[in-house]
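Just below sit the structures, each encoded as C-alpha cells.
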Structure I
C-alpha cells in the first residue's frame with residue numbers, strides 16, 4: 001500500500017500561532033503537491049533528536065543541529081534541507097555516512113545578502129550611525145568632525161567570493177573601487193565578469209579600505225581573522241562580517257577597535273548569539289551592529305523557501321538538487337537503497353508533474 005511523502009518543518013519557521021513566518025505562497029507550495037504531507041517539528045530544535053525526525057522523508061530546518069545522534073535508528077530520512085546558505089550546525093560527514101543528503105539555499109540569498117553588504121559599506125563610509133546620533137542629540141555644530149569617506153578609488157576586499165561575494169562585487173562595480181578577493185577555492189577566470197583580482201590573504205588585509213567576510217564557518221575558517229590579521233589592516237579600514245561570528249576572533253576585534261587600530265566595523269553575526277548585553281561592540285559609535293538579520297527581507301525568505309520546495313520536488317523525482325552540499329552521498333549504495341525504497345513506497349501516489 002502506498003503512502004504520502006512526509007515533510008517535517010522546523011518550528012523555527014513558524015510564529016507561535018502556527019502561521020508560517022514566510023510571506024507569499026508559503027505552505028501552499030507543499031499543499032499543492034499531490035501525495036505530499038507536512039508537519040511542524042516541535043520542541044527544542046537547537047539539536048535535533050531521533051524522535052523529532054522519526055517518520056519523515058525530509059526535514060526543512062533553520063540553523064538546527066543535525067548529528068549522527070539525531071539519526072540513531074533512522075533508516076528512512078533522505079534529506080536535511082537547510083533554510084539558509086550556512087549549514088555549519090549540521091554534521092555533514094556524519095549525515096553523508098548515514099546516507100542523508102544535505103542541501104542549502106545559496107541561490108536564494110545571493111542578491112539579498114550582497115545588497116546588505118553594500119548597505120553596510122555605504123553606512124560605514126558615510127558614518128551614518130554617528131551622524132544619526134548627532135542629529136538626535138542636537139549636536140549639529142559638531143557635524144564637520146564626522147566627515148565620511150568617499151568610495152571612488154578605494155579598495156574593496158572580500159574574504160570569500162562565492163555566490164554572495166561575487167554578487168557583492170557585481171553591485172559594487174558602479175562605485176569606482178578597486179576590487180580584490182581572497183578565496184583558495186576560486187580561480188581567476190571565475191571572476192572575469194566582475195573585474196576582481198584574486199590575491200593572498202596578507203595582501204587583501206593590507207590593501208583593502210573595506211573588507212567583507214563572505215565565507216562559510218568550518219575548522220579552517222574559525223578565527224580566520226584574529227589579532228594578527230587585524231594588525232595587518234589599515235588604520236582607516238573597516239571590517240564587515242555577515243558570514244558567521246566565529247570566523248572573527250571577537251575579543252581581538254574589540255581590542256583593535258578600542259585601540260583604534262582599525263576605523264570601524266559592521267557586524268551582523270557574533271561568536272555567541274544572542275550576544276550578551278555587555279558586549280563592548282554594542283556600545284561603540286564606530287560599529288554598526290544588527291542581530292543576525294541584516295539580510296532579512298521578504299525577498300530572502302520567499303527565495304529560500306522556494307529553493308527548499310524545489311529541492312523537495314527534485315528528490316521526489318529521484319534527481320539530485322542543484323544545491324546538494326554533500327554531492328558524494330547521491331551515488332552511495334546506502335542512499336540509493338533508501339531512495340529506491342522511498343520511490344517504491346510512494347509509487348502509486350500521484351506525485352508526478354511537480
Structure II
C-alpha cells in the first residue's frame with residue numbers, strides 16, 4: 001500500500017481546498033526553503049495555486065523551486081488533480097501577491113513576523129468568515145481535503161503548539177532542519193507577547209494572534225463550518241491546526257494526510273502528535289527513489305517533504321484507485337511539461 005492506512009471510503013463529491021498566505025516569518029534568513037530566496041517567498045503561494053490550476057507558475061519568471069533545485073510540491077498536487085478530476089478552490093488568507101487564477105478572498109492580512117508577538121490580525125474574524133464559507137461548501141461536497149501554501153508555516157506551527165502546551169516538533173522544507181532558528185524566533189515572540197509554554201491552552205485563537213499565521217484560523221473555521229468528512233492535507237503545519245481544533249472542542253469528522261517524508265522526519269514528531277491528539281493519520285509514499293527525475297529524487301534526501309496539500313493529494317489519488325506507479329509517472333509528466341522544469 002502506498003497510502004497507509006488505505007482509504008476505506010470513496011466520496012461522491014470530493015473537493016480540494018488550498019489555503020494561501022504569506023508571513024513575515026518567512027523572511028527570516030535561512031528559516032524557509034519555500035522559494036529560491038526569502039524575498040521570493042511572497043510569490044510562492046500564488047505561484048503554487050497557478051501551477052496546480054493551469055500547469056504554470058504564472059507569477060514567477062523563474063522555476064517554482066526550492067533553493068536546492070527541488071520542484072515545488074505543487075507538481076504533486078497538480079498530478080493528483082489531473083488524475084482524479086477533483087475540483088480545487090483557492091483561498092486568499094492574507095497574500096502580498098495575489099494568484100492569477102480565481103480565488104476566494106477572506107479579507108485577511110498577511111501574517112507578520114512572529115518575533116513581534118503580534119502575528120495575525122483579527123483571527124476571530126477570520127475564523128468566523130471561514131466558518132460561514134465552510135457551511136456553504138459543506139452543502140456541495142461530502143469530503144473536503146484542505147491543503148496550504150504558507151512559507152514560514154512550520155515556525156508558526158511550532159509557536160502555536162508551544163503556546164497551547166504541546167511539545168510538538170516541526171519538519172522543514174530544508175534537508176537540515178534549522179531548529180535553532182525556529183526555536184529562537186518562537187522564544188522571542190513568546191517574550192514579546194508576554195506568554196509562556198501552555199499559557200494559552202484554553203485560548204487557541206489568541207495563540208494564533210500571537211504566534212500563528214492566517215492559514216490556521218481559516219482551516220479551523222472551515223472544519224467548524226463544513227460538517228462533512230474533512231482531511232487536513234499537510235504535515236506538522238496541519239498538526240498545529242489539529243491542536244487548535246482540539247482546544248476549541250470541535251467534534252468533527254477530521255483526519256490528516258501527509259507524506260512519508262514528514263512522517264519519517266527524525267527532527268519532527270508527526271505520528272507521536274497525531275496519536276496523542278487522537279486523530280487518524282494517513283501517510284503517503286510516492287516512491288520517488290524510483291523516479292527518473294533528479295529533482296523528485298531530492299525529496300528522498302529530505303528536500304521539500306510536503307506542501308500545497310501533497311500528502312492529501314496522494315491520499316485522494318489512492319482513494320480514487322490510482323496506483324503509486326501511475327501517480328509517480330503523472331508527477332514526472334507534470335514536471336516535464338510545465339515551467340517548473342525550465343533551466344533546471
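Have a look at I, II and say which one yields 3.7 for distance in nm of label points 7 Å out along Cα→Cβ at positions 41 and 161, as calculated.
I
Figure out for me which of the structures I, II the number 21.6 belongs to, where mean count of other Cβ atoms within 10 Å over residues 201-208 was derived from the coordinates.
That value comes from structure II.
Name the one structure among I, II that distance in nm of label points 7 Å out along Cα→Cβ at positions 153 and 193 of 1.8 was derived from.
This figure was derived from II.
Quick check on the output: 25, 44, 24, 7 is P(r) over Cα pairs in 10 Å bins from 0, in percent, for residues 273-312 alone, derived from one of I, II. Which one produced it?
Structure of origin is II.
Computing mean count of other Cβ atoms within 10 Å over residues 73-80 gives 18.8 for which of I, II?
Structure of origin is I.
Could you tell me which structure in I, II was used to calculate mean count of other Cβ atoms within 10 Å over residues 137-144 as 9.9?
For mean count of other Cβ atoms within 10 Å over residues 137-144, the value 9.9 is produced by structure I.
One of I, II was used to calculate helix-only ellipticity at 222 nm (-39500 (n - 2.57) for each DSSP H run of 4 or more, over all residues; to 500), giving -12000; which?
Among I, II, the structure yielding -12000 for helix-only ellipticity at 222 nm (-39500 (n - 2.57) for each DSSP H run of 4 or more, over all residues; to 500) is II.
Here relative contact order in percent (Cα under 8 Å, 6 or more apart) has been calculated and equals 26, so which of I, II was it run on? List each step's numbers first, then the result.
Working: I: 19; II: 26.
Structure II accounts for this read-out.
Have a look at I, II and say which one yields 42, 21, 19 for semi-axes √(5λ) of the Cα gyration tensor in Å, as calculated. Intermediate results must be reported in sequence, preceding the final value.
On the way: I: 42, 21, 19; II: 27, 22, 19.
Corresponding structure: I.
Bear in mind these aren't lab numbers, they're just calculated from the coordinates by the rules spelled out. What you see is a predicted model; the values in this text were computed from it and never measured. Cβ atoms are built from the backbone, for glycine too; each structure is taken alone.
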